1. Work out FRET efficiency 1/(1 + (r/R0)^6) of positions 131 and 147 (r between Cβ atoms, R0 = 30 Å, to 0.05) for each of structures P, Q, then name the structure with the largest result.
2. A value of -12500 was derived for helix-only ellipticity at 222 nm (-39500 (n - 2.57) for each DSSP H run of 4 or more, over all residues; to 500); which structure in P, Q was it taken from?
3. Please compute mean count of other Cβ atoms within 10 Å over residues 19-26 for structures P, Q and give me the label with the greatest value.
4. For Kirkwood radius over Cα pairs in Å, for residues 99-226 alone, which structure out of P, Q has the highest calculated value?
5. Say we calculate mean count of other Cβ atoms within 10 Å over residues 27-34 for every structure; which of P, Q gives the highest result?
6. Comparing Cα Rg over 2.2 N^0.38 Å across P, Q, which is largest?
7. For relative contact order in percent (Cα under 8 Å, 6 or more apart), the calculated result is 16, so let me know which of P, Q that is.
8. Looking just at mean count of other Cβ atoms within 10 Å over residues 75-82, which of the labels P, Q belongs to the structure with the highest value?
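Coordinate-derived values only; no laboratory data. Please read these numbers as outputs of a predicted model, since none were measured by experiment. Cβ atoms are built from the backbone, for glycine too; each structure is taken alone.
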Structure P
């Protein structure tokens, strides 16, 4: 496979991908990120790089001369108040494409977008059927259009859209979900619990690696969703986690009380609390049916996935304990 450049290698998916590639060497790896690695074992393959710094970005690619680029770097939170705050997702994509062209060595690019180019519950009919509901989603739409319309990206490229991804090295919101269950502070919100599309990060890494290995004609110009094939419900997932921790299942809170708690979370956020346990936005997302992610093209490339949901829970709890993020 030659040299692999991973942008966003210090992020959640990036950290897991770097760890996998270091564990089964496939060539030289460079993890490029504006932030240092969260895993100290990745320091030797890390280089600081800001997507919005065109000059340094181009110099990095021209000196490393990667054969493959996996572009994961992005601003991913939903807290922005204008598109200008998501320049990494728009201007940064333009800068990366220019740098790839300047390097002249890249034969394959995997460009990471998001399922939030369409709002939760919306099922796109084709790749460019966009319907974002957040500024983050809008920024990812712009990034996808830049990739699709570029005349400078001469290599085989594809776009990937991760679903709701969880597992070791995660942060908001799913780390808090596991920690709340570990502390017996999680109660399922109401009786609404539709099927949802989730992805364990070990399966997502498997899917990315398969896209790296696939024949160019199988992936070029296509869009793939990254997700577990089997959908599951939040309460089913929470019960699995709780049984691992405590041998008991999760209890539910009546729906009217949940709605009141969400309003309290909205007020807390309005006065400056960064991540209230529950807000109306988060509640709507929890109650939204996100099943039906189109995965046929990904299944054709990646084949069976290595982890069932329960195995992913085991691996995640193991990591939380080793990282001393839970005490039980």
Structure Q
């Protein structure tokens, strides 16, 4: 039997590897439809008629897309976030939604640590100044001995903990679901915000976590604290963050995810104590290959009616 599959995840489409062979060898005719940006609902809706499986990046898959997908059986997310997928609409139609948990954990954790160093030593600013012929030597601060507050202790949060422990950081964490982790002091969220020198976010975007870091949360943080977000843009109230950075309430912040991407016109981009990254936490060759093969395997498993452990809406399917 032949299955029609459309892939829009950019790295999945552009990187040669076993994932392409896997789909072909398991009876899938694959159309690679990646664009320079995540597809809007209108753009994705134009691609889904007669399609059995979708392999999506950060594309907008709302109820209108799902309604137009007359043959769709699986939405295989290239990644772990599903805030761009209407899970309820997919479940009502009996469409399985899968993710690739753990595949990007090391890459995102390493970027998080890298951004901590970048903030502590002003690396982007002094490197740019050196290119202009300016020899700046701003006073930095050391990570060793500082308190790291990790919000979200899933796969990525745990990888951050492992690396931060090796740097000699004192680690506290908040996660109402995750189990105990050696070396991590578990505290309430307000206490974490009050105590941490660096706060890093590793939670999904949900109704409960939208604007998790708002003006009130920032008000609890130390004036010398830094914020890092390599998860989802909607977790942070960007206007409140701008005010905090501009006023000196926070020493610095770095974000790899924004509410609108790219964040054209955001006042955050004008601040010297802010580092903007283009949502590349998972963009390493190793992670791309792991995540791509996992997304392909998830897609094929569902299409062939085989067990798939990564269906996140399994309990809601008819």
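1. Going through P, Q one by one, FRET efficiency 1/(1 + (r/R0)^6) of positions 131 and 147 (r between Cβ atoms, R0 = 30 Å, to 0.05) peaks for structure P.
2. P
3. Result for mean count of other Cβ atoms within 10 Å over residues 19-26 over P, Q: largest is Q.
4. P
5. For this comparison of mean count of other Cβ atoms within 10 Å over residues 27-34, the top structure is P.
6. Comparing P, Q by Cα Rg over 2.2 N^0.38 Å, the maximum is at Q.
7. Structure P accounts for this read-out.
8. Result for mean count of other Cβ atoms within 10 Å over residues 75-82 over P, Q: largest is Q.
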